[in-house]
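Okay, got some structures for you below.
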Structure 1
Amino acid sequence: MLEVRSLSKSYSSVPALDNVSFTVRPGEVLGYLGPNGSGKSTTVKIITGLLEPSSGSVLFNGRNIKEDLAGYKRILGYVPEEANLYPFLSGLEYLELVGRLRGLPGRLIDKRADSLLEIFCMRPHRHTAISTYSKGMRQRILLISALLHNPDLIIFDEPLSGLDVTSAMIFRKMVSALSREGKTIFYCSHVLEVVEKVCSHVIVLQNGKQLAYGSVEELKNFQSTPSLEAAFSHLVQEQDAESSAEAIVQAVMRQ
């Protein structure tokens, strides 16, 4: 179980997160939502152990992650927003490197990497340098590397970036299957229609503050809206999308 307690973070006295708290239990998928600049990336960096909070704490299975950060990272699978991989390695070489760093036996690395490369349609490209990969291909390698060691906690930060329709569909089914296996999943995304399909609970942030926290159905019912997208827009008081789109077209067409 992942617990975040009263998390706050400031940069040069400017608050990025303000007293955020939530819990993600095994089998749950928590969708973490908010406009740009709301504090999502800061939260991800803190719960992955990459950034120290100004105050508050992160616990996994009741233990502060700072007590054994190396041990915590061994059970963590993380897909960052940017696919920064070693370009001079092939896809398979990168996965072998990740597997060895995770302490997996060579035979197990080969078996899991081969299976996952096949599922994500990357096996024909496994010996090709990552520098030649498209954005979507790099993203698929990143997803595979995060799952290779069978982590208990998985953090996805905009995981659909660059994925084609087929890979995105596989990913959605995979998240649901992982939750059924009891994995604890934190899902940070702007793609609200996918969040609505795969997440059991959601948090909505704005300006570092927690606006809402509950199940997807609870949020829709509370806002009396037919979709998560409508509930989100109502909560953060975003511009009406249809009116904004019409205004853009009129501005472009204006003589």
Structure 2
Amino acid sequence: MAPAAGSFEADRRFLYGRHDERFEQVMAYYAITRAQEYIQHLGFTDIQSDGITVKVNQYGIDNSYFDPTKDLIRLGKGGVDDGEDLEVIWHEYGHAIQEAESPGFGVGHDAGSIGEGFGDYWAATMSQPVSGGYGVTCIADWDSISYTVDVPHCLRRVDTDLTVDDQTGAIHHDGQIWSRALWDIHTALGRTTADTIVLTAQYHFNPSTTFRDAALEVVDAARPVGGNSAANVARAAFEDRGIL
């Protein structure tokens, strides 16, 4: 199957430079396909499995978003076009995953922060096997070179030391509290186990869930996947962030 009509190649060799819009089409196709294959490998066959529309280089600002009313990811342009960075695509797909599991998810500060945190976490866990060990906890390091000064260039990180006491009210910032808890679970239990736990738990999130209630769902989901030891790991990760 070709990535998109605009980038069809009879020989299935999609060799484009980054300034060719078809490059971003191929990136989006690869990112979504890789994520969906992984989700189904974990045993989940009903999470965005019917496909999603992705539009690249069509949003006129350097930002991207998921539109649940259209089941659409729109990737922005400017600086480094967002479609050039797999982690930006995977972050937005994280929102689509949560919408599929808990329709209408993201109402209120806590749920909005969880959504942003999970998007960052999903970008990190998808990057892990293809990163060669480079900068996994630094999200969107390619995209962010156009708007950050610090090196390494990171849009956000999943390994900050933020706790609930550090909240600013901005969901992208506060989402790093949630993503750090998930990343600690990932580090302790391994990618496959952690991602199975997180995806299982999200079915039980309500659209306006709180940090605490969502954390308790993750702890409950950990027990049947990895036993009491996994549940204890999950609880400790949220306790370290001040969530539990």
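Looking at structures 1, 2, which one was Rg and Dmax of the Cα atoms in Å, for residues 20-163 alone calculated from, given that it came out as 14.5, 42? Only one of 1, 2 returns 14.5, 42 for Rg and Dmax of the Cα atoms in Å, for residues 20-163 alone, namely 2. Largest in mean count of other Cβ atoms within 10 Å over residues 100-107 among the labelled structures 1, 2 is structure 2.
-12500 is what came out when helix-only ellipticity at 222 nm (-39500 (n - 2.57) for each DSSP H run of 4 or more, over all residues; to 500) was calculated for one structure; which of 1, 2 is it? This figure was derived from 1. For structures 1, 2, which has the highest computed value of mean projected area of the Cα convex hull in nm²? By mean projected area of the Cα convex hull in nm², the leading structure of 1, 2 is 1. With distance in nm of label points 7 Å out along Cα→Cβ at positions 28 and 212 computed over the structures 1, 2, the top value is the one for 2, the highest of the group. A value of 14 was derived for relative contact order in percent (Cα under 8 Å, 6 or more apart); which structure in 1, 2 was it taken from? Source structure for this number: 2.
Readers should treat all values here as calculations from the given coordinates under stated rules, not as data from a laboratory. Keep in mind it's a predicted model, so treat the numbers as computed, not measured. Cβ atoms are built from the backbone, for glycine too; each structure is taken alone.
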